[in-house]
1. Consider the structures I, II: one of them gives -11000 for helix-only ellipticity at 222 nm (-39500 (n - 2.57) for each DSSP H run of 4 or more, over all residues; to 500) as calculated from the coordinates. Say which.
2. When mean count of other Cβ atoms within 10 Å over residues 160-167 is compared over structures I, II, which one is greatest?
3. Thinking of I, II, which structure, once distance in nm of label points 7 Å out along Cα→Cβ at positions 112 and 152 is computed, gives back 1.7?
4. Where does the value 0.90 come from, among I, II, when Cα Rg over 2.2 N^0.38 Å is the thing being computed?
Structure I
Amino acid sequence: MGHAIEAAEAVNPILNAFCFPRHEAALQDARTARLQGTFGALPFVYKDSGLAVSGHVGSIGSQLFAGTASTTDSTLATRFRKDGFISFGRTTVPEMCMAPTTEAVQNGGPTRNPWDPSRSAGGSSGGAAVAVATGVVPIAHGSDGGGSIRIPAACCGVYGLKTSRGLVPHGPLKGEGWGGLAVHGVLSRTVRDSAAALDGIAGMEAGAPYAAPVKADSYLRQLEMPFDRPLRIAKWSNGWDDVSIAPDCLLAMKSAERSLTALGHEVVQAPLPPLDYSEFIEALIDVLAVNAAVSVRDYLAVNLKAGWHDLLEPAIRDAFAIGNEVSATRYVAALNTFHRIGRTLDTYMTSYDFVISPTLTSPPLPLGELSMDSDFRSFRRKAARYTMFLALLNASGQPAANLPLFRNKNGLPIGVQLIGRFGSDAAVLKLSAHLERETAWASLQFTPEERARWTIRDGGPDRQAKRDVTEGHSAA
């Protein structure tokens, strides 16, 4: 535990990934811990997402919510504890977890990408991705309501699985998040660690509003098993609404296709599912805004603060206003849009075993490129172009994972998304593990040597030295 805390303290002045430390309490927990579960007594961090964890303080990335304390454990926190995880704090998020980059005012500055501190680490699980990428912890808690595990995993070059809806518990204080979009999970450097964690945390929760997909007897044991036939895998390499895909992202897709073909599978260029992406984004904006309004109003009912409007960033302040104006009819229509997309994607997947897509439509963005100093609709519409292939899978509830298979000529990680049928989490993990072995992607991950090159000059991020990289690198 002491080594993990020291590593976090070394990383944080530059990358700003950790918040609300409980170091002394964690050291005491470690001294008295007994080895249990799969992970024994492993240092761990929770995302500052509002998940109830006793003994932890949080803010959901907001000055308004700063200092919110948990007095009880959520079902998920209880399962993490039983599996041998000991938490020494939380990791940074954007305000109310509603951005694909982690630059909350509450955090005192942006969370920076370890590969290039002038760029975003992604969001909303940005701090968690940095914690894992830099080796502070091998695995960290994350959550995903529109790509919030997969985005930072892609930006930081780690593995991140969004599980099927209902597989990981959300209660007992809540039944769902964001109209059923949000799920909890982990980010890790290896598929093995994610599978082992899922063995401990997955499964039906009493009183949950969604029936959990059938849980594998062991996700970890599934990783070594072959598929019983060659797979048919669809490839998406163009976007809805004429959104362009950056060349680096298409190169990463080609690398993934080569590796899948080498494993004996068929990859086919496939048409996009027939859906109205713009309609979906407007529905998403309505649901997020209503949830922001409810969260703020519930908090203020108990903790009224003078000048509270000024404690919200402009986009979230606008989301609060929008959310208070959305009618019940419009909110239900938005949920119906999600459900229609779920049916469309489920029907589409009957023709394929898996789909691969770019995780993001461009490399990690420069800090400030997606600023919350704007109105909420404009902010979310811009974000939707960057994260085009992600939130749709939250609407459908399907499992999807970021695969850290590629780095561009500047050394930045470029992710590829692997999408499975609903409930096929074990199969997604298994194919991810096969690709991990085929490509040896560990060779592309962050090393301690990289950390020695960080510096801040003239108030801005820079590197004392950069790798001499002249062409894209893949693990294939």
Structure II
Amino acid sequence: MNKIFTGVCLIACSFIAQSQQVYSLENIIGLAQQQSPQAKQAETRKENRFWQYRLFKADLNPSLVISGEVPGYTRSFGPVEQNDGSFQVQSIQRSNASVGLGLRQPIAFTGGLISVNSSLNRVENFRLDTRDFNSTVVNIQLNQPIFAFNQFKWDKKTEPIRYEESKRSYVEEMEFVSRTAVQRFFDYLDAQVNFQIAEFNLANNDTIYNIEKGRYNIGTASEDKLLQVELQLLRSQQDLAQAELDLQTSRLGLRTFIGLNEGENFNLLLPESILEFPVSEQIALQYAKENRADFIAFERRRIEADAQVAEARGQRFQMNLNASFGLNGAGNTYQESFQDTQDQQIANIGLSIPIVNWGRNEARMKTALANKQLTDYVIAQEEQNFEQEIITQVRQLDVLRQQIEISKKSDEVAQKRYEVAQNRYLIGKIDITNLNIALTEKDTAKRSYISALRSYWIAYYDLRRLTLYDFANQELLYTIED
């Protein structure tokens, strides 16, 4: 009978183990990077920035545009110029149609625009029963601002840097997803350990209560001690109820973050294996400066500050050169409009120079210069903070390794001390107060060990995020594409 019972228990335990999925820290991080909302948001931002950069590149390339106007009909009264130059109000009834083809090319070096155009216009006068065609065989136009702010020039400096920032920021965001996964992992692991502690304490206090109750019945224990143990038992029941609620809450938070099914049960493995790798402050700083988006952003922000100064300088006065040369013609038929074409030449320079503006230009210029100086100061401070953050993280990682060794040893000692105290209590060598002290120290040591592991793994993934380098495997997390 006992063999049958044992066999049933083993089968049941095997079934439970198969239905209970066990995840390591690496499993949780992998799931978070694949399907967490944070990871998907990072992917979307990366794609968005890619298309923004593609748009910038496309704006620098030539564009071929076809334009036109389908035949439109007009019927009204209006002034019509006569042969002697006078005007008479007459009935107007006509139709207009046009088609054009243009090739446009921005000039990034100068900020101008050059275009080559060709067009054909048709006007039909129903009142006079005439048709006229006007053609432009070719027309070359140049629009060139002089001494003006050249947005193309500065965008060619900043946009490639901004795009490079976005690619590095994506890797940093994914490392932050890993960090968040570590936090969620240990939130659930804390709740899991607390639940196990609460279950153990409840069972243990129930046993102690029964022992004290038996001693009280035979007169070897006082009622005060029995009530103390009973109160401890009630607190254990309350702690277990709270621990179960915390476990369910943290499980839901982790499941939602990594996208697990609602009905899937799982447990977590304690990541006790600590990565051993040397990290020097100088090497960490070197990788951070070479790889981090923030560091190349410093250069972009300096360029943008210079661009603001250039823009303020370019707004002092405005001058535009407009020039065009082409061949056009006219006729009563399509063929005639392309015969005997004549030169069409236009050239003008427009000026806008303020005479009295009450110091606006000077104020605008001084503001831009002050903003540039402020940017330089802010970046200098951020560079110091940047270096300090790296140095602090490296030093913290070394300290946390030592704390894990100490807390793990403390956990082992506290566990052994409790076992000794429990045995001494059972034979009446110590009272319940000393046993409770040993129990509290055991639980505190276990929680301190879990907390030390949490701090270590968060610090490790923070170092990866801050340097974009995996020191454990000695490989870059991001490489610049050619």
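Read the figures in this text as sums done on the coordinates, not as results from a lab. Everything numeric in this text was worked out from a predicted model, so none of it was measured. Cβ atoms are built from the backbone, for glycine too; each structure is taken alone.
1. Derived from the structure labelled I.
2. Details: I: 28.0; II: 17.2.
Max of mean count of other Cβ atoms within 10 Å over residues 160-167: I.
3. Numbers: I: 1.7; II: 1.0.
It traces back to I.
4. Working: I: 0.90; II: 1.74.
This value belongs to structure I.
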